[in-house]
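Structures given as structure tokens follow.
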Structure P
Amino acid sequence: MSLVVRRARRWGALAPLLVLASCTTLAVPHRTAPSTEPGTAQLDLRVGDADRTYLLHVPPHPPRRFGFAGQYPLLIVLHGSGASGQTIRQISHLDSLADRAGMVVVYPDATRNWLGLQSDWNAGACCGGAARNQVDDVGFLRALVAHVETGLRVDRRRVFVAGFSDGARMAYRAGCELSDEVAAMGIVAGSLVTANCRPRRPVPLIAFHGTEDSEVSFTDPAFSTSARGDPPVSILVPPAVRFWASNNGCREASVASVSPNVVRATYAGCAANVVFYSVKGGGHAWPGGEPDGDDGDTPTNEVSASAEMMRFFLRHPLR
């Protein structure tokens, strides 16, 4: 199903969706400032002349170091087009994993159009209202980390970004332009639409994509190219992943079957690690999570993107 068709179907059912979104938001308490109080709350943030919102999830116990409360790792999770922070929070099930790791999770909301409807990120040269309006979403992510730091001790060596669909495109842009702040990226069903991506340092990447994704094609071309050649790999790999493997100086990739329909490519000789999971026959979905709405594709249960991401992030602090 095309992205245009799916958006039309969603907008056709707009009224009940907005009511549901409103009820869901009201179920989350509102706080005026970040704090170490455990649980999930909605917060507001003024960035330039724009009012932005995000959900902040704080684990029940802070990480410990030598018996003392330590700094919190921070994970920023970006939702897809037309969705919200609450949507990706429900799809990904990352809260429970973050609680075990003592990690704070932030689910920011993208900007919406003048009707307050379609939401999207300015991920670069494509696509949607945020790109056309040149919304400074890179500045928003910077401000977001700084705002969280006003109430919690954030470990700046462990700031991670993950995203789904349009949010994955924005996560790639963060890797391009915030490589001095982002320790590692987690990408689900995303493509690289940032032109002239030139990160200051190699950024570790873990990515997932279904071969039958009809919204963000598995073979979507990358808007940037690397000066290095593509490392050899025996399976088809999305151009965005190939770009990052090349940019990170990877030499080759080994391939292993994780399950009947999931294959993992692990790149070697890299300045920063790159791991890619290909889901055979998979659609536009978060592996191991929930469908993206009533008409969303069914995710595979053969691998959990959230669990694999969390393990990857914990092994890759900023160097």
Structure Q
Amino acid sequence: MTPSAATRRVLVTGASGFIGSHVVGALATSGWQVRAASRDPASISATESVQRVAMPNLRTPADWSRLLKDVSHIVHLAGIAHAPGMLPDDLYRRINTDAVGELAQAARGQIERFVLISSVRAQAGLAADHVITEQDAPQPTDAYGRSKLEAERLLEASGVGFAVLRPAVVYGRGVKGNIANLATLAQTPMPLPFASLDNRRSLLALENLASAIELVLTSTRAQGEIFLAADAEPISVAELVTAMRAGLGRSPHLIRVPTGAVKRLMATFGKEAEWERLSGSFVIDAAKLARLGWSPRIKTPDGIAKMMRP
């Protein structure tokens, strides 16, 4: 994707984060002028195509006028990531919801496209007994998911041109959360009791998400639409650990243990939620985004192995 002859400027919020830092680089490489907004702008590499700016504190209403000057597009990544049981609901709403509505209102009449990076958690819980599509009624199960869904609705009501991406769990170098926890286990020499876990879960490579963002920024058919985003094929936990250890140059070293025994072990350590994420199925159909012309280049096993290499 190449910007038009009159070079366009995109504001990327949350630009120094796990996703944002990669997206800034990808957009700059594609020819965009990027205004990279972060609470820590010094952590962003400044180039001829990347302007570093300070993010406002999203805990209170902000004046966006300076950041929006001469901006034609927005990619909004800033927000609170999923952190179960750690943060109050009203903080999720303030930062993940209200700030989106305020930015959209400030940008109305000025920008061509506001791309909101939402989450599949706006649509579903930790597991699903069917393949998830955009046709499913949204049923978020926690404050994080509800805050993302409400942000989508505020954006739609704002009158600004928009597109929404609901990515699966994103992985890549520097990943945090459950993927990082599993990677830590994979780095140990111990055998892991996951050989029997043949459930399927959709993930999304950081590079694949960046290409989806580039597409919906400018595609006329993306206007006003919501898209799920995931790698082409889901992966089981056993395959995930196998790919991680392949990236480390090791054999899988997985053993078969009855799933009930693993579940009881996880419960003993208070890890019931982690078990649900590991053992449940969560498959996403990204066909709608594919019909727009998106093709995820990175295959999940390859991307996971690459993430683990020194």
Structure R
Amino acid sequence: MARPELEKARVRLYQKADRKTLLLGVSTALLILFGFIAFLNLINSVNLSFRPEQRPFDRFLNFLVMGTLAFIGPYGFYLAGRNRDVKQIERRLPDFLRDVAEAGRFGMTLADAIVVSAGGRYGKLTPEIKKMAAQISWGVPATEALRLFSERVKTPKVQKVVAIVVKSSDAGGDVADVLTMVSHDTKEAQLTEDERRIVMSTYVAVIYISFLVFLVTIWILNATFLPKMLEASGALGATAGSIQSPLAQNLPEVVYNIRLAFYIATIVHGLGDGILAGVLDNGKIPTGLKHSFVMLVIALIGFQLI
């Protein structure tokens, strides 16, 4: 194997494996499985229910919700964990750039400055720096090691910083001054983002509160208003005599349809509110999948109790 190919093979061993495709495959398989069980319950081929009095369409909705949970749960929490790791990496990025700039002021090249800075402690960023230092020690150019770093992290902020540093290094300018400037700008951007996240967290809390209020309202209607309607239906049926009241005959089915509409509305409410919470959190829809998962779990358990 030629030396460049050997270096690329060694670099590839240090790149983080992306498990997103595997999780999507497993989540899709679970969605199909629960969807098939839901269909069998709908056509009444099987009777898998949380309570014996549940109708086929109730069982269908329950397993459909469980399939949706199996689809969005693993992927949503994986994205949340990945975003948390990326944020922790970005948090220490200005410190790393500042240390590299300080090493460069002592006459070190960019490659030597990165290798020297790899001995520092930068939290979640430390393994990535050690990977860059290892790649440089194998003969990979510093700019190429930085590009591989940006490909592993894959965030606009890191890619922007790496692009500026690489352009400055290729142009032959004073990389130390550029690194100092980029470190300062990155720190200022992080402070601005923290302020925005604090403000948006209030709106996310409002979304959760509104969803819980919606559930409590449904519980109150189910515990007070709908039973009174059924009592009125029974009274009409007992006093009607030979004349059967249409209200007395159809009211139980109407009450069932009302409860079914409440359940469907809660499912849509939970999915939509969760996605909206993710958009408010960091402007990305996939981030809201974990919020949708939590709300759907609350809705599923709540309606089984109601």
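Among candidates P, Q, R, the computation of helix-only ellipticity at 222 nm (-39500 (n - 2.57) for each DSSP H run of 4 or more, over all residues; to 500) that gave -10000 used structure Q. Can you say which of P, Q, R returns 28.9, 105 when Rg and Dmax of the Cα atoms in Å is computed? Value 28.9, 105 for Rg and Dmax of the Cα atoms in Å corresponds to R out of P, Q, R.
No value in this document is a laboratory result; all are computed from the given coordinates. Note that the structure is a prediction, hence the values are computed from the model and not measured.
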